[in-house]
1. One of I, II, III was used to calculate helix-only ellipticity at 222 nm (-39500 (n - 2.57) for each DSSP H run of 4 or more, over all residues; to 500), giving -13000; which?
2. Could you tell me which structure in I, II, III was used to calculate relative contact order in percent (Cα under 8 Å, 6 or more apart) as 49?
3. Out of I, II, III, choose the structure whose coordinates give Rg and Dmax of the Cα atoms in Å equal to 14.1, 51 when calculated.
4. Identify which of structures I, II, III gives the largest calculated value of distance in nm of label points 7 Å out along Cα→Cβ at positions 58 and 82.
Structure I
Amino acid sequence: MHIAGTIVTFAGILLMAFGIVGMFRFKNFYARILVSGLIDTVGAITLVIGTALKHGSGFFSLKLVLLAGIIIIINPLVTHMVAHSAYLSGHKTGSLRKEDSGEGT
């Protein structure tokens, strides 16, 4: 189980790294916040599951599984709240990059 936990933990780190690189490829705020919410949730769940597998069955692993459930519920809600507050404050959906929006020239 220790080897499986290590593999799942490294998979979570790899998912988060690819997600961070992918996040910089999007041009507007709302696409970036969508990707950041996804990599945050999926990466954290994968890391928690990998840690639970490394420690085997026990009280600590039960706490980690409960933590994973809380992450599944709370992370998308917080991401939605941030995006919704940006929308309500009037944040434009245009490009965040200066070279793409024509402001740099």
Structure II
Amino acid sequence: MRATSVGKVLTANTATTLYTVPTGYYARCTGLHAANSTATNKFISLSWYDLSATATIPITFENAVVAKSFLDPITVNTSFVMEEGDYIIATSETASTMSIIATFEVNGAQRT
């Protein structure tokens, strides 16, 4: 197991890929932390794209993040596992300034 974190400053109203699981690996998402630097409440949407199911699964949808505050929608207690090619997408509201930190435990997969 290798722990890794990825941080991004989001471009407002633009879908941003935070992390894609590399080929031959799987990753347990143990944390998603979004921070709103804007002086007003703003929405954020987070999704998991499951490649094997060709489905986008919402983690949060237009969840309000209070001004100058944060949101932790995924913690160790609410983690989930992603397979190779899966990825996390974040989209913040227009005129927002948000950043996000995603933490994963990455492991090699047994390929058949």
Structure III
Amino acid sequence: MVDLTSHNAVQVRLRSLKAAVDTIFEHLIDDLKIESVAIEPGENFYWDMDKKSLYDVKNDKPEIDIGSLSDDWDFLSKVTLDRQQAVSLMLIHAAPLLRYVGEKVGK
């Protein structure tokens, strides 16, 4: 049985995380020549959890909500037009899109 309470603290170095994600995007765009990924009909909505439920693995009744990839993209696309929209919380909209792109491309 896995002890879900024991863990070592891990520091996520943001510059390293950015470099890793940039490298992945360079591979997609430069090597695979993928410039965009369509959100397929029927795949726009996804299950989402609030922060408390997401990180409480002992919770056997998590609070589940529905997210929308197109809404996430709409929120994120505004960041490039208005830097004041680039608040750290916008990363919660990037995560589902990154997962979707990774699963669609799958290479």
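1. Numbers: I: -27500; II: 0; III: -13000.
The value was obtained from structure III.
2. On the way: I: 33; II: 49; III: 19.
It traces back to II.
3. Details: I: 17.6, 60; II: 14.1, 51; III: 16.4, 49.
Of the structures listed, the value fits II.
4. Details: I: 3.4; II: 1.9; III: 4.3.
Sorting by distance in nm of label points 7 Å out along Cα→Cβ at positions 58 and 82 in descending order puts III first.
Computed from the coordinates by the stated procedures, all read-outs in this text should not be read as laboratory data. As the structure is a computational prediction, the values presented were derived from the model and not from experiment. Cβ atoms are built from the backbone, for glycine too; each structure is taken alone.
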